[in-house]
1. Comparing P, Q, where is mean count of other Cβ atoms within 10 Å over residues 110-117 highest?
2. For mean count of other Cβ atoms within 10 Å over residues 190-197, find whichever of P, Q sits highest and give me its label.
3. Suppose FRET efficiency 1/(1 + (r/R0)^6) of positions 174 and 198 (r between Cβ atoms, R0 = 35 Å, to 0.05) works out to 0.55; of P, Q, which structure was it derived from?
4. Here Kirkwood radius over Cα pairs in Å, for residues 246-317 alone has been calculated and equals 14.0, so which of P, Q was it run on?
5. Comparing P, Q, where is distance in nm of label points 7 Å out along Cα→Cβ at positions 206 and 334 highest?
6. When you work out FRET efficiency 1/(1 + (r/R0)^6) of positions 126 and 214 (r between Cβ atoms, R0 = 30 Å, to 0.05) for each of the structures P, Q, which one comes out largest?
Structure P
Amino acid sequence: MAGPLSGVRIVEMGGIGPGPFAAMMLADSGADILRIERPGANPNESSSMMRNRRRVTVDVKSPDGLEAIKRLVAEADGLIEGFRPGAMERLGLGPDVLLQLNPKLVYGRMTGWGQTGPYASAAGHDINYIAISGALHAVGRRGAAPVAPPALIGDFGGGGMMLAFSMCAALLNAAKTGKGEVIDCAMSDGSGVLMTAFHEGLARGSWIDERGANVVDSGAHYYDAYETADGAFVSIGAIEPQFYATLRKLTGLDADPAFEAQNDRGQWPALKDKVAALFKTKTRAEWCDLLEYTDACFAPVLSLTEAPEHPHAKARGSFVTVDGVAQPAPAPRYAHAQLDTPRACEQVALQDAHWRR
C-alpha cells in the first residue's frame, strides 16, 4: 500500500464498529493490516470499513491459532482489539503477554466505557456512551427530548478516529524510544473530548446548557436546516456578520429590519418562523440556483444516495466504488504521499498470513 503509513504492520482482531473504522483509516493511509476473523464470521460484515487490508480466519482458542497470532504480533508494530475488558487476557493475548514478546508493540484497546471504572464491564452502544459524556444532551430541538444521532459521535468520532490518532501518536513514540504502549480508548471519553469547545463556552457564559438554545445547535435562525417547497431541505450557517449580510441580500431578507437583530436571542423564534416560511416558497433546486457557491453559507441537504452525485463531490473524487459498493474515498488528502485506490478486503489462508516485505 502507498501512503505515509506504508511499512507499518498492524494486527486487527476482528470486531465491529469503531475498531474496524480505525483500522480502515490506518489502512487507507498505507498501513499493512491483517484482520483476524473468528471461524464462522460473516465475510460481508462491515465490508466497506474492511477495505485495503487482508483477513485470515483463525481459531484463537486453539493452540495453533494462538501461536499463529503470536508469530504475527512478534513482527508487528501494532495491534487493535475491541473486546470487553479481560477478554484478550483470557485468550492469552493480553498486553502483558504480547509486550513481552514484542516490547515495541502499540496495543490499542477500543471499548465503550474504558478498561476501568464502574461501567467498564457493562454492555452499551453509541447512545449510552454519548449520554454519559454529555454529548447526547446537546443534540435535539429546544424543549424536546434528546435526539439519537447516527453513531458518529461515540463509535466513529470519539472511538474509531480517536483510536487511529492515538495509534499514530504511540507508533511515533515507539519508533523514537523503542518502547511500546497500551492504549485505553473509551468512546465515553472520546465523545467527551469532542465536547471540549462547548465546555469552554459553558464556563465563559457563551453556551447555554440547553438543547436548541445556541448558535450552532439550531437555536439561531441563521444556523439550521429548512424545508423547501418540494419537501426537501437546505442548510444555512451564516454566523459571521458579512455572511449573514450576504444571506439577507440574496434572499431579500434585508428588506425586513427585524433581521438586523441577528444575535438577539429573544428574537430568534420569531425570525426562525419567517425564515422557515421563506424557504418554503421555492424548491430546493431553485434555492441552489440562487445560493449555492456564494458566501451565504448554504448547502442542500443531500441523502446518502444523492451525496456522491453532487458536482463538488465529483470534482474532488470524494466517493469511490469498491467491490460494487459506493463509499466515501480515503481522507484527508496529502500533498506528496499518494494513496492507492481502495480495494476490497482480501481473504488469505493462515499459511499465507505473513507481513509484506
Structure Q
Amino acid sequence: MSGPLEGIKVVEMAGIGPGPFCAMMLADMGADVVRVTRPGDAPFGPANCDVNSRGKRTLVVDLKSSEGVAQVLALIENADVLVEGFRPGVMERLGLGPEVCLQRNPRLVFGRMTGWGQFGPLSHAAGHDLNYIALSGMLGAMGRHGEPPAPPLNLVGDYGGGAMMLAFGIACALVEASASGQGQVIDAAMTDGTALLGSLFYGMKGHGAWSARRGSNFLDGSAHFYDTYECADGKYVAIGSIEPQFYAQLLEALGLADDPAFARQQDKRQWPELKRRVAAVIATRTRADWVARMEGTDICFAPVLDMDEAPLHPHNVARRTFIEIDGVTQPAPAPRFSRTVPEVRHAPGQPHIDLAELLSQWQPEAS
C-alpha cells in the first residue's frame, strides 16, 4: 500500500487555492486523484512549480459541451469523492450538481469548497481568504496594537479553515459511507472553518482571559515572553516561554534571572518595558549565537527561518519535512503513518490521461 487512502478514487474539478490543496492532501495519502481541467487551462507558473497538482493525473474535458458533461458523469459513476470549489450554483448549471451526481453514484462524497458557504446572505458574493477570515473574528485578533490587522498569508482561511476542513469532512464522510453505503454533500465554508480554528480564543474570551483589543494578549505578541526579536545581524528568533519553568530558563539565558522586575511574569502593566529590555539583550548577539545558546532547551525557542533556510535545518532534514520533485523543493506529505506510508506518485503537471484508459482502470473489480 502507498498511503491510508490507497484505492480511493477522487475527481477534482480544477480550480485555484484551497480546492487543489485539499485534493493534493488526498493524493498525498494515496488516493487516485484525477483533475478535470478545461481545454487551454494552464498552471500558475511553470508546471513543475504547481505543487498543489502533485500526485494527480489530468483529464482535459470541455465542460461547455454535453459530451464533456457526459464524460465527467461517466467518471463520477465509479468515483468515491468529488471535490469542487466553484461559486454556489455553478456545478448545477453545468449539469453536475449533487442531485445529478448522487443519482448516478449514491455512494459519492460530494465535497464543496467556498468562502462564504452554499447558503447565507453573502453566499454568491466574490471574496478571498482575507475577507473570509475577517468575518470570522480571527483577522481582527492578529497584529500589533495600534496597527492594522496583519494578513497571515493564506494559511488561515484558504488552507486551514478551508482545504483542511474539507479534507477532514471527506475522510469522515468516507468512513460513514463505508457503513451506510450512502454518500452525502459536504458544505465547507472558510468562514465556518476559520471560526472553528478560533475555538480556543472564543473560549478564553468567554471567561475573561482574552481581550478583543488586538495586541494585548499573551499569544498575540504583547507579552515579552512570547514574541519574535531581532538579533544583531538583522535576523530574528521566536521565543515562547509561557510556562514558569520555561520562563525561568529564558531569564537565565538572557542574564536576567536576578532582576526583580522580571519576577512578575504575568503583570501586563510591565510587559512593554520588559519587552524593550528583552529586545535590547537579544540585539547584542547574532541569531547563530542565540541558536547555540537556546536551541534544543526547554526555553521554547526557534530561529525564524526563511523559505531558503527552512529545508536545510537539521531537524527538518532528519524528518524529511521537505522533498524535492523536478528541481522544486516543497513540503513532504504529512502526517506520518507507521504502516501505510504515503509517497508522491506523480510530479506536478504529469501525466495526462484519456477517458477510455481511465474508465478501464476505475471499473469496479468483479466479485
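Here, each number is a calculation from the coordinates, and none is a lab measurement. Everything numeric in this text was worked out from a predicted model, so none of it was measured. Cβ atoms are built from the backbone, for glycine too; each structure is taken alone.
1. Largest calculated value belongs to Q.
2. Details: P: 18.0; Q: 22.6.
By mean count of other Cβ atoms within 10 Å over residues 190-197, the leading structure of P, Q is Q.
3. On the way: P: 0.55; Q: 0.85.
Structure of origin is P.
4. Value 14.0 for Kirkwood radius over Cα pairs in Å, for residues 246-317 alone corresponds to P out of P, Q.
5. On the way: P: 3.5; Q: 2.9.
Checked P, Q; max of distance in nm of label points 7 Å out along Cα→Cβ at positions 206 and 334 sits with P.
6. P
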